[in-house]
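Listed after this line are the structures, all set down as structure tokens.
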Structure P
Amino acid sequence: METEPPILELRGLTKRFPGVVALDSVDLALATGEIHALVGENGAGKSTLIKLLCGGYRPDDGEMWFSGAPYHPATPLDALKAGIRVVYQEFSLLPFLSVAENLFFDRLPRRYGVFVENRTLNQRARVLLERVGLEVDPETPVEHLGIAQRQLLEIAKALAFESRLLILDEPTATLTPREIGRLFEIIRELRASGVTVIYVSHHLSEIFELCDGVTVLRNGRRVASLPISETNGSEIVHLMVGRELEVALAAGRKATTVRLGPPAIEVKDLRFRGSQHGISFELHYGEILGLAGLVGSGRTETLRAIFGADTRDGGEVYRNGKRIVLRNPRNAVKHGICLLTENRKEEGLVLPMPVRVNITLTDLARISEVGWLDGRNEREVANKSVADLDMRVASLEQAVVDLSGGNQQKVVIAKWLFRNAEILMLDEPTRGIDVGAKAEIHDLLRRLAEAGKAILVVSSEIPELVALCDRILVLLRGRLAGEVGREEFNEARILALACGEPAPAGIRRGGSVAGGPSGNAGDRGVPGSSGQSA
């Protein structure tokens, strides 16, 4: 019986940049209708390979074959015409246009070839939005959507084309378990229809649930291509990093060793804009407090309201027992409160500027003399931050845009530590970074908590919160659905609260929750029940 030729075949594919070989003689063959994972640490060559496939780069050596014929895309348009579509981790949406206009930007339905038929446009858009489970009005401007909604819109946009090869780059980075489940259904439907999928992800659990095979890249080389049934997570991690990963993400913090200080901040009846319910909780010095919930639950909105980035409808914030007024981020920073947003590239960093500038820009007065910047002082401060946080940078003059995702996140943390922030609020702190860098960020946050910092973490990954936190608060449609202590951590329980299911045994529901000032992370009770939200 004759074997069907691969739909995609790479032979000795090589791409060089000044001073570095990004891809070194990579071979790869994919079958029609296969879901194939592409994994590796940041800098392993995944992005370079994708850009070669979609016409963003041209190879220096090697061959690409697609559907049995030589494949030489000169531009991304050539790739689209061939049937290759990419959903990038970095969005390619036009924020001032509507959802529907973004979906069909290059083929808007027109009357007489001139006037856009908005009714037809919105009808077609609703079909795609329903397919990915995105409940928004097609006429909504994209700039009003959240990060997770934009991710689903990118996926819907890709489905609008008849693709033969679909490349998904970290498609679940901001999605909830329910949305991920729907995405997996769509991908399996595409496989059944003969579409080949390259799935790029740092989440190994997703790869084992979804994919047929996996290719591991390290330092620009293909180190292995394996059927998913013949490998395991430990082997893949070892192949990715080339060493044993010392930090076990699942181990988390040991509850018996966590001793908390007094409350660093207390939030009372906080209502972010549009919320009908008040949220109340305490965050202690030395504590890592998690905030879980589905998209739309109010996790990000809560952080932004505390930080003063968005106007809130009510509530009070207390710092070291005293009420403070936080009208804007400047007020928050003055009180030692900082926010690391989920969109670090647009809201957390000045990408074209050097590492040293990004680290010190939060407090230029500290490195200035009589109004003049002291370059020597700036370099000393930046060098210390690079060493303390174990950043991998070529030099202090390296532009932040050229750093890996994990090192970019360390720069954001460094700039707030330079500002002497005592309360760190982090929104999706490990989004888009590899497993090794993720372990390093977790370890860094634990060390900061042990040094007395108060840390509030929002994450779409419940396993991450379970591994990292001392307590987890669960939000549901803008209200506090419950609190889970470390001794009660269970992913199914947390997800049940987030989905509004009946409260499992051992979980405290309610609105106003506070941890004890010095007990273990798992022994904290709720002071009374009068603060319960309706």
Structure Q
Amino acid sequence: MLRSFALLLALTAGATAQAPVKITVDLQHSVGAWKPFTSWFGYDEANYTTAPHGRELLHELHDAYPVPVYIRAHHLLTSGNGMPDLKWSSTNVYTVDANGKPVYDFKIVDQIFDAYRDAGVRPMVEFGFMPEALASGVGLYEVHYPHTLDGSVQSPPKDYAAWGELCRVFTAHMVARYGHDAAASWYWEVWNEPNITYWHGTEQQYEKLYDYAVAGIRAALPEARVGGPATTGPHGEQAAAFLESFLHHVANDKSLANNDPIPLDFISFHVKGQPKVIAGHVQMGLDKELGDTDKGFAIVASFPQFRKLPIILSEADPEGCAACSAREQPANNYRNGPLYPVYTAASIKALFELQDRHQLNLLGMLTWSFEFEGKDYFQGFRTLATNGIDKPVLNVFRMAGKMGLDGKANRVATTSSGQVPLDSILASGVRQAPDVDALATAGQHSAAVLVWNYHDDDVPASAAAVELHVNGLPPGARRVRVEHFRIDETHSNAYSAWKAMGSPQQPTTVQIAALKKAGQLETLTPETATAAKNGGVTLPFSLPRQATSLVVLRW
């Protein structure tokens, strides 16, 4: 990252001179259900699913959560030879013979979905993009990065009935291969970001695409959970209008495929931040991502019939291009170190608050990060791992997975003297003072407190002295076992370990083993036991800038 590590250590050492940040957790004050909405992930390159490190990462994602993990990928219907490239993959599932009759080939698709099954994760099936034999575009079909969206692979179908039949046959195959109950537990989404050049048609043509797709899906699987429109951030006027028009179509029109009511089981749209380089350092744009969410939630809430539907933010990220490396765009330097996870921690609480404010049902916050096979170590792509080495951001999802506790956790009230209020973040980001705040859950015999010290500006700063007060323990809880996990420059951070090795691009077997170990979630201190007093415990600790802690208490 663009920081002086030595200076950061010096500033951290002086943190005790500052007034402590007091964080108070009331275990008896529930503020809502805990929902593991972070257990959703996705990526452009569907063929990376079956790559060696892709298979490995799927298992790690499964193991991070006690609940189902969902995976969304582009290019499940794209024509080609199955070889991935940046923002490109293919399955060749649909071609036509010499007489123009459809030919379905599920060999590559089955390999992808078999990998999901073998890892124990579930697909969020994205019906995209257009097979070459169905594409109406007249230009080149496959155009490579950075001009990927120019290809006719993004064009409407020549024949909407054939498109609907493709969706039916695809769904029927999945039911036959993986079982009715399994397929009914998946989510089925139509296309990706049709309000921009991912779709070379009109808004009305997308609505027709959706209608024919869901009619085909439901013909094969009547219980299928279908949805869309997966538009870009609705903070923009055009994206907001597209989302609103789509919901109006579903609410008021009949299906263009069969003249029946139009199915909609979940609503999806995307939210993104906007990092910049300011005066030589990275400045994040958390306000942009949360503003997208706030506007999208307001649109959904304006349709009373949709207020209870699940909402899936089917891409939710600090910015919009996973395949743009930090070498190309220095603002992406946040991706390798602890800034990415602490940004994510702060966004999780804010998303809960926005859901509660709009009285909606947020089901998923899908992180568009996976891995890129065969690239340089820590090249700066938006990924969870690099050549099999877990990056710090993967550990914030491991922390989130632990917050479910015994499976019956509730969110409980927290207050912090260092909190930046949500409305201030929406208005101007976290630019004036750091956001030192917490999100807590409580179960019958345990609690978890996620604590962060976040600032949009990635510059050296003093650590925060934190006093964590956990109150409301049950009367029988006299001694509390405490486990403290940490992500910072020296914990749960394979990137720092790699730099300390001299940034090798051909690490030895011994170095790889050390990097794999450094990439796991680490404890700050060994597990301790502390006596409860008056139904509570107080836990003081130092929290560096851009660091994240998870404190787990058991009694």
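Given a value of 19.0, 60 for Rg and Dmax of the Cα atoms in Å, for residues 100-347 alone, calculated from one of P, Q, which structure does it belong to?
Corresponding structure: Q.
Computing percent of Cα pairs over 35 Å apart for each of P, Q, which one ends up highest?
Once percent of Cα pairs over 35 Å apart is tallied for P, Q, the winner is P.
Work out the source of 21.1 here, i.e. which of P, Q gives that when mean count of other Cβ atoms within 10 Å over residues 20-27 is computed.
Matching structure: Q.
All of the numbers you see were taken from the coordinates with simple rules; none came from a lab. Treat the numbers as computed from the prediction; the structure is a model and nothing was measured. Cβ atoms are built from the backbone, for glycine too; each structure is taken alone.
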